[in-house]
Structure I
Amino acid sequence: MKLLIAEDSLTARTVLEHVTRKWGYDPVVAEDGEQAWELFQETEADLLLIDWEMPRLNGLDLCRRIREMDSSTPPFIILLTGRSETKDVVSALDAGANDYIVKPFINEELQARIQAGQRILELQNKLKKTQDLMAYEKEVIENIILKMRFSKPFEASQIRQLDKPVEKTSGDIVLSAFTPDKTRYILMGDFTGHGLMAAVGGPIVYDIFYTMASKGIALSEIAVEINQQLLDKMPTGLFLGAIFIELSADNRALTLWNCGMSDILIYRQNLLAQRISSSTLALGIIKQDFDCAIKIDVEVGDKVYAYSDGITEIINIEEEEFGQDRFEQTIVEMLSDDKEIEYLLDTVNQFRGEAKQFDDVTLVELTC
């Protein structure tokens, strides 16, 4: 293992080089802090023995400079010094040293501390390999889920949508299909959480929805089947809030199911005309029927909005929530000025500013 020794005393430097080589390490030596910094960048040494008092760049500043580097496998630093007061120990650790040994020291103690550092580095490297493998496997699974998602026959006519996940894969889903008699089915869903764990249930829902829709099976029966499959196959606590929308082939009759989601919003002539609140539980919690549909007569140009709460619960740096009222007013502004659907997302992002996005943002707009 490569070991960097930074010591301005020739005698001490020579002794350290000799004993560490004897212990099985591969030492490189520097006579001051700046030379040590250059050698560290060249050799990427794993273990460092750094003297506190050195010309050009002292040990504490060298520690700080090393810790400022972005590394998934940082080195183990032992600071060598004649200082022994508590405040000095604190200063060394605060600067980034992992360990601290007071001069004069016996070689057996130094060897034990180096070996302890080596064990930590070995564990750190094992952890890094495990993390790399998990990241690779996660990416593979995400790509499989995305291919399954986008391979389905999404029917996009009369629809505009927004999709801004927190991670590569989203726990939100939007599905759209025509039945053989040209009745439109839409499912907008929001799995608990976000990211890979929330996205794993998506393929189950995609297959059921598109397979049954292609056969003209009633949307209420599709909801029952999805609910049962989630109960059978998904872990407890992972469920799907969902909105089911059925629009007749003549675009005049709308049937809606709200299962544990934010209100469905219906706009007419650019103004909010009706909201449909949740009337049943989310899917995957208990066995249930879906006989609570709301039937509405619609006019040409009416717009229906289904969305995840990730859009209304966005928080800015002042911890203020975007909120339902602001969201509904933004839709009015978008429709009145005939703006693209991205206006909604731009407004939300401008409100959020530098604050972190914590939940997937998904919205679907259906024009009747």
Structure II
Amino acid sequence: MSSYSALFRAPGFLRVITSQLYARFPFGMMTLAFVMHIQHVHHSYAVAGLALGADTIGAAISGPVLGRLLGKYGTTRVLITTATIGALAIAGIGLLNAPPVAMIAMALVVGLTSPPIQTAARTIYPTLVKKKDLPAVYSLDATSQELIWVIGPVLATVLAAQVNTSFVVVLMSVIQVTGAIWFCSNKEVSQMVIPSPNRKMGGVLTNKVVLTTAILGLLLIGGFSGVEVGTVAVVPKALAGVVIGALSLGSIVGGLGLGNRVKSRWSLAWLLSLILVGYLMIWLAPTNAIWISICLFIAGVGVAPSLGILGAAIASNLKTGDAAEANGWASTGQLMGYSAGAALSGIAIDSVSNTSAFLVSIVFGVGAILVAIMAVEIMSPARKQD
């Protein structure tokens, strides 16, 4: 923990990581809040699913685009503008009894204007700490993200039960705007000048580190969605959230315990292997909620450190002007992975059996390990490139 103590003593680091955590909190509530509210309004899970799909597509498109615009128009202008437009769309979903097409359209706007808080934060981190501390920084960032996914869904369901679903959705919009304002009020953010990229849009993907990171993120997150969909299919609904939460809990433990120790060039392959072991163990009792929880906790230990390595690879190998767009592409890869994993898991469940979704996670897990092994030299720390 000594490395983490040093990070918190770095000027501005605690302010930035705390404010970005609050600003990103709505994303932890969004899935459940949108599903609960839209289903309540239209009595249709299909409409809710289409709205979530539109939001995901929008976010996948906007990630690298908005990341690139951070350098062109300035961090504060981009974040406040997108946060405000997105918040208005979120509030519209929560307050307007709009027809299904309008709901889906507003959800698409939410995704397209998803404020690139994480991209901005990950671009700023290298200016706050020493290069040798970057793996610990990005692991801590990934660990803090797990808090969003643990607390967010619980808060959304509690508030929906105690107040109503509309309140939860509107609260998300308020947090999004106030979070963006808080994050941008930090001098480390407001005074940060991200150089405009010299490459054309998408040109950063010619960098092997960026492309490899996007592919690894796709495979890593694709595995998550497989176990999540599989868990919902085989575990009683009342327990599903708790069981899935074990993955996030393991990730928090792994991030805090291993995040500042993963310094070998083979660390990523070993961590991905640990995740795969957890997935494989599920097959010993694939319908037992307690056993699945234990397995997901074990798999989760490798999650935050793995994401930390991916984030550090971009920061260590790219100049600031390219890092913002690169982080956007990394987020897009993860969103594509989640969508692909969920879709394939749903097909496997309908075509084979409920437990077959876990096989999808294993396939993604094996793929991630193979890519990590083949890219071990590419992902090694290097001087920043053009």
Structure III
Amino acid sequence: MKNLLTRKITTIFTASGMALVVFVFTTILMMAHGLEKTLIDTGSYDNGVVIRKGSGAEVMSWVSRSQASIVESDPQVAIGMDGKALFAKELNVLISLPKKGDNKQSNVTIRGIGDTSLKLRPQVQVMEGRMPKQGSSEVAAGRSVAKRFRGVDIGGTLRFGMRDWIIVGIFDAGNTGYNSEIWGDNDQLMQAFRRPVYSSLIFKLQDSSEFEKLKERIEKNPRLNHEVKRETKYYADQSEMMAKFLRILGMSLTVIFSLGAVIGAMITMYAAVASRVAEIGTMRALGFQRRSIMGAFLLESLLLSLAGGIAGLFFASFLQFFTISTMNFQTFSELAFSFSLSFDIAIKSLMFALVMGFVGGALPALRASRMNIVDALRQA
């Protein structure tokens, strides 16, 4: 530690390079984790989602009214306190809206909801105004949509589906994908978009442990061509493609940046060995073994990389206060999410920093341990 403090400028520059690489590495992991967390938190483990087989997402799925009735009559669909089934038939379509600032167009999900839709999503809370009335040309926008898109304000009007829709409310769905949607009456939206079929069916399970039996009944029913998933699994699948893309892209960038950081650490440690030849020779003359010399220099490199790793992780943690948006490859709509730091990501980032320190310090440490005692003392 004293040797690192003695060469302050070199130590700071090398640690800063490593901190930058760890910052990039951590940011990519936080971005992928934030995307997954947002979508997975959108679903409930006790809810089921029915979509057409092979569709992959609600926006590409369809369910006829007769097929919806078959699923609704299943004994595993829970019944609410009012005696009605906790079952929602919903529409899912995309429209294009201009963003604030640059005025660029981006896809936004329009969800047609019914009377029971809110009961299935207790995390949704009205921030301003109210939710749209059934049978009206009213809509409510998610918090992220209101924040990022032009004209999405209480009392404003949106034009889509050959009709004008009045925005009567802004809702907050916590850290979920519903914040990136606009909700309205299902029947009115189906008429506006000339859609005679639903996109998906959402329902609460009477007994969550009986899900596999319900899944088998629905998927083997010859009158249906649909699949059922737990809502958490459905949204986890939605994030898989995008999260994988982010990780591959991030790892590619990190590998390129890490090469520079490792070379910088190697140069720093070689300089340390060259400036401490007399010290190495003296230690060997006093009886210190080669592995002790090697361990000392390797430990110095690891301390240097750990300092850079902690710094990179520290600055990356502040990204949790920011929300970004991107195109979800699965649904082709805009999705807003926050960076998310977990204990697992923190450990991976610090381990990555230590690996860079080990790779950068191994050769200089080996050189120091192989120095001849006589030659080292003569150079001194």
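Throughout, read-outs are computed from the coordinates displayed, never taken from laboratory work. Here the structure is a predicted model, which means the values were calculated and not measured. Cβ atoms are built from the backbone, for glycine too; each structure is taken alone.
Ranked by distance in nm of label points 7 Å out along Cα→Cβ at positions 87 and 335, structures I, II, III are led by I, which has the greatest value. Suppose helix-only ellipticity at 222 nm (-39500 (n - 2.57) for each DSSP H run of 4 or more, over all residues; to 500) works out to -12500; of I, II, III, which structure was it derived from? Computing helix-only ellipticity at 222 nm (-39500 (n - 2.57) for each DSSP H run of 4 or more, over all residues; to 500) on every structure in I, II, III gives -12500 only for I. A value of 24.0 was computed for mean count of other Cβ atoms within 10 Å over residues 15-22; which of I, II, III is the source structure? Source structure for this number: III. Each of I, II, III could give Rg and Dmax of the Cα atoms in Å, but the derived value 19.7, 55 comes from II.
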